[in-house]
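Presented below are the structures under discussion, each in the form of structure tokens.
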Structure I
Amino acid sequence: MKDYTYRMLSRINREEADTYEKCRKDGTIIKHEVYDNGVFLVEDFDNTYYALLSFEGDVQSYTLVHHLCQELEWVIANKGQRKHTLIINGENRWLMHFVAFAHYNLHNIGYEYRISRENAKEDAVFPAGIVCKGYEEDKVPLYARCLDEAFEEQDKISGECNEGMAEKTQNYCKEVCPKADARGDFYAFWQGENLIGLCLCEGDLLDSFVISPAHQGKGIGKTLLTYCLSKRFENDSRQEVFLYTYYSNIRAQNLYAKSGMERTGFYAIFREKG
């Protein structure tokens, strides 16, 4: 049975709720404090201390903010050789101002979008010539290039520079795509010999959805996203699907809204200074 913290996190950020549940079972939660409208967690995995400040409303209590600052100072003092990342879930301007900027640099911010089974649209009808296929090992370079193009476009929008992504993407496609395909969580969209889009999922999370830049702005994205969402709800026990997008990616946000998804959360990720 899911506990109170999981249920609260589920309202604020679904992925963090699922991560919490896994860490709880694995015994990797270092700190766990529950408040009336939020939770403070420190999770230890992947050689990193992840500090999570997740609140349903903006925290404006100086006493609580001061306490959370002290808790984060404890994390920094006790992390040893581990890396450290701070994640603030919920649009908490006071927390971001008073807690984060003392010891951290902002890495990225973005939104969570969800859609329920009740609001999902019926299966999409593909334009002529577009087909959905599973994973094909000899197509890995094309998968990687499709993802790279999406990352390059996002870098232009966000002003980030992710060097060395090409090699990481190749490895990602070799390792992750076949596993996703085996679970029925991989969709590759083709028009003839041209790969026009990819979608990778894990459970309720729509982890990656990309459309080749050459095929954007033609209404294809909405059709393919509607198709992917309808496929996810073929699982009778699935009640919702969620995804995340950068704050600056307005085009993607418009696509999600047009496809019936609702913006349900906000996140900010900070890395320790130095």
Structure II
Amino acid sequence: MFRIGEFPYFAKTTVKTLRFHDEIDLFKPSFVDNNGYRYYSIEDLAKLQLIIELRSYEMPIEKIKKILAGDEIKKILIECKNEIKKNLDQNKQNLSLINKLIAKSEKGDIMKKYEVKLTELPKCIVYYRHGIIDTMSDINAFILEAGEECRINNPDLKCTGYCFVTYEAEGYQKNNVELEYAEAVEKVGNESKNIKFKKLDSQKALITQHKGPYSELGKAYAYAVNYAKENSFEITDKIRECYIHGCWDTDKEDNYLTEIQIPIK
């Protein structure tokens, strides 16, 4: 048996590390005498070397504990591998975004500027679908399903080319997103389980367009809302998002074009 003062020499670690592992219940001495002295066995050397190696891969403490408790090491290693790959993919995306920001900073336009216009949103009849989607990646399917359900029950109903999405919650939602999709049509049609009709009055609005991925829409929102505040406009209704160009007609997110419409008075 080795005392705590001797064991670190053979284990190539420090007394401080041994005490820390003891405190978090990761690696405990084989024996503690009545005076509180810690003793370690030859078998403890191999156990500690495994811990040191796993920690060098930044494996979480809880996963190491599972391995030491007898869980299948291959299964846990595969879990860690998948988590690393996931983080690697995210880091690649972050690196790409940073490179874009560097390029913008070199041009002196890192803070994108938007043009805001005052306009009149049209008076119209719309069919609409209200619902909740798991994440924003489901929005296209939500819209297409709305259009298909309306078409089935109203085969002769013509759309006028104006459509938009509003978000019903007061704050931003990453998951369980509550929203409403509306599309202008020539007349009121037959309602169904998910499709309803309503008339919208014309109203003044501030509009701005954002070209680029949806993940950067917040910049356009911030600019337009701040513009409204600085010019003493009051927001009177839910902000509308009109998708002019998107994944249905371009495979590059940089070409997405979204118009933000803010009803005001």
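Laboratory data are not the source of any read-out in this text; all were calculated from the coordinates shown. Here the structure is a predicted model, which means the values were calculated and not measured. Cβ atoms are built from the backbone, for glycine too; each structure is taken alone.
Overview of values
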{"item": "Comparison of I, II by relative contact order in percent (Cα under 8 Å, 6 or more apart) - largest value held by", "result": "I"}
{"item": "At a computed 61, 41, 33 (Cα extents along the principal axes in Å), which of I, II", "result": "I"}
{"item": "Origin of the value 2.1, where distance in nm of label points 7 Å out along Cα→Cβ at positions 139 and 179 was derived from one of I, II", "result": "I"}
{"item": "Test item: distance in nm of label points 7 Å out along Cα→Cβ at positions 35 and 227 calculated as 4.6, pick one of I, II", "result": "I"}
{"item": "Structure with the greatest value (metric distance in nm of label points 7 Å out along Cα→Cβ at positions 99 and 203, set I, II)", "result": "II"}
{"item": "Structure from which 12.8 was derived, mean count of other Cβ atoms within 10 Å over residues 123-130, options I, II", "result": "I"}
